[in-house]
1. Taking relative contact order in percent (Cα under 8 Å, 6 or more apart) for each of P, Q, which is largest?
2. Matching task: -4500 is the computed value of helix-only ellipticity at 222 nm (-39500 (n - 2.57) for each DSSP H run of 4 or more, over all residues; to 500). Pick the structure from P, Q.
3. Comparing P, Q, where is volume of the Cα convex hull per residue in Å³, for residues 68-243 alone highest?
4. Supply the structure label, taken from P, Q, corresponding to mean count of other Cβ atoms within 10 Å over residues 52-59 with the calculated value 14.2.
5. Among the shown structures P, Q, from which was the value 1.6 of distance in nm of label points 7 Å out along Cα→Cβ at positions 228 and 284 calculated?
6. With mean count of other Cβ atoms within 10 Å over residues 92-99 derived from the coordinates and found to be 18.0, which of P, Q does the value describe?
7. Out of P, Q, which one gives 3.5 for distance in nm of label points 7 Å out along Cα→Cβ at positions 116 and 164 as computed from the coordinates?
8. Distance in nm of label points 7 Å out along Cα→Cβ at positions 76 and 236 was computed and gave 6.4; which structure, P, Q, did it come from?
Structure P
Amino acid sequence: MKTKEKRKMILRKAVILFTVLSAFALPGCKEKDAAQGADQPAQPVFAVSVSAVEAVKMADYLTLSGDMIAGSSVDVYSDTAGTITRRYVSIGANVEKGQPIVEVDPSQPGMQYMASVVTAPISGIVSSLSGQIGMKIAQSSAIAVISGGGGLEIQLYVAERFIYKIKMGLPCEITLDAYPNDSFRGRISEISPVVDTSSRTMMIKVNVDNPDDKLKAGMFANVKIITEEKENVLTVPENAVLQRADQQFVYTVVSDTEDQTINIAKKTVVSTGLNVGGITEITEGLQIGDQVVTRGQTTLNDGSRVNVIQ
């Protein structure tokens, strides 16, 4: 009997001890659960760079290159075949209409003829002179080229896919390796009515302003044809515009409506226009001064917290 009573007493003590320990443990668990709730991971903050939307003048253009030629030039031919016996002028000489250029002797062995003088058909500058003394020429061979007073032109070839942009009178900016620090002006003065079927290009000519007679026929020129100009265009850097499916959008930085001290990214759908030199025209969706994310935007979602850095 004593053994059974002793076991009962031990069991009662164990139950009492468990009850007391449980009473102390439960508040501790509650406090631990509360602490775990407070340690929930914070929303990530993304570092971004921004650029303000600006209103600027924007121009679209085509860049082509070609040779500078005389605005009006005439090939000089001899009326008779024979041997050049005399030259009256040299390359670069100014000549008047009717002035002698070369003398041609049509004589053959056993047959003597009077020498024929080839004269300038127009007034201008001798830009080419291929005839050398002693050279035999045919009537079909040009002896010289005389450039008239029609100024200088640049002959260019426009790819078929850009033909729709070309119009008479479009302004052009012209640069040359010979004058790296200068820029010259011109306008489209001639447009071919046909497209070359082999090259799929259309020939155009640009009339060039030539102050101080710096430019010469034969120079190689780079031409920027201004095909469209717009004033007060809203623009953003090209890389700020993202596209998913058929939607174009940017992320703008705004203050969180619940906490004005927090900046968030707002997904803003936009419509675009011209895209020139890394700058994109925005036709709808933004206003002047909007802060558009230009770096770090690919990791954002609508409502992401952001920290603006330079």
Structure Q
Amino acid sequence: MKSVLVCLMPGAKFDRATAGLLAAARSLQGRVTVVAPGPVAPDVTARLAAQADAVVCVESAELTEYQPELVLAVLTSVCEQLQPEVVLLGSDTYSQELTPRLAARLKGSSIGDAQELSIAGERLRVTRTVYGGKATAVMELQKSPAVVWVRARSFAPEPDRDSPGAVETRTVELTESARRHVDATKIIERHIEAAGDVRLEDAALIVSGGRGLGGPEPFEDLKQLASVMGAQMAASRAACDAGWVPPQWQVGQTGKKVAPELYLAVAISGASQHLMGISDAKVIAAINTDAEAPIFRHCQFGLVEDYRNVVGPLRDKLASLLS
């Protein structure tokens, strides 16, 4: 039986992303242990225990927020104690940052953006997209532990186990080397960007705009449509690079990878890099004036039309239907 460790970040919540990560771990049919650094709310601990064989809460006054060297040192220490064969992390920026570094500390192997997981003999196999989403590859990790970050919404949440897993609290003593790394890092300032009600990676509905909108003003029209739909806002890299919208809205190979029930692409041509970020969307709908735009070869519903003739009437119609 494989020992699978799920590593959360400080301040973890039991949301759609966490439930999907636990489902990925359970798909390997091994013993699943969750490591939660920092203070964890009792209700979150209970939900984690309902999904895993064990939950390890790591106490430390310094773990109230993410600090890379500290979290890396804590996860390394716990992994060395528990000796898992597979270590899974989420798709958030912090987890992506730590995955290869944790694998290096544990002398294992790492890979990211996993969409499927399986065991072949004693090794972990990971299915992920390559070549900007144009192909799918199955990769076998040769060294244990296999440390992997999993694409959000790639795994559907599982029902609770029949009996909850054990919960324990540990205090990790940092080594002198780890302490030097932590002490050498000083956070000068944190700037929190405004975001939507739901992370893009967890959003069920997304309205996204591209270069074809021509500037920042049309995004206000899309925001009104998104508000009526209860959707999150997103954008292509071109729109973000132009400064029309915040960079955290970016979807694509170098941005967020999303898997909503519906992805509405407005004035987005559909370059391969953008398509890679939306390949897991259940339904893609596109509005574009260019009938030859690549997005139309990858969407279930397409409309060749100027967005200005569509967005307003669509918003008004939805508002009347939902009122």
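1. Numbers: P: 23; Q: 15.
Of structures P, Q, the maximum of relative contact order in percent (Cα under 8 Å, 6 or more apart) occurs in P.
2. Values: P: -4500; Q: -8500.
Source structure for this number: P.
3. On the way: P: 181; Q: 190.
Result for volume of the Cα convex hull per residue in Å³, for residues 68-243 alone over P, Q: largest is Q.
4. P
5. P
6. Numbers: P: 13.0; Q: 18.0.
Of the options listed, only Q reproduces it.
7. On the way: P: 5.4; Q: 3.5.
It was calculated from structure Q.
8. On the way: P: 6.4; Q: 4.3.
Of the structures listed, the value fits P.
All of the numbers you see were taken from the coordinates with simple rules; none came from a lab. Note that this is a predicted model, so its numbers are computed, not measured. Cβ atoms are built from the backbone, for glycine too; each structure is taken alone.
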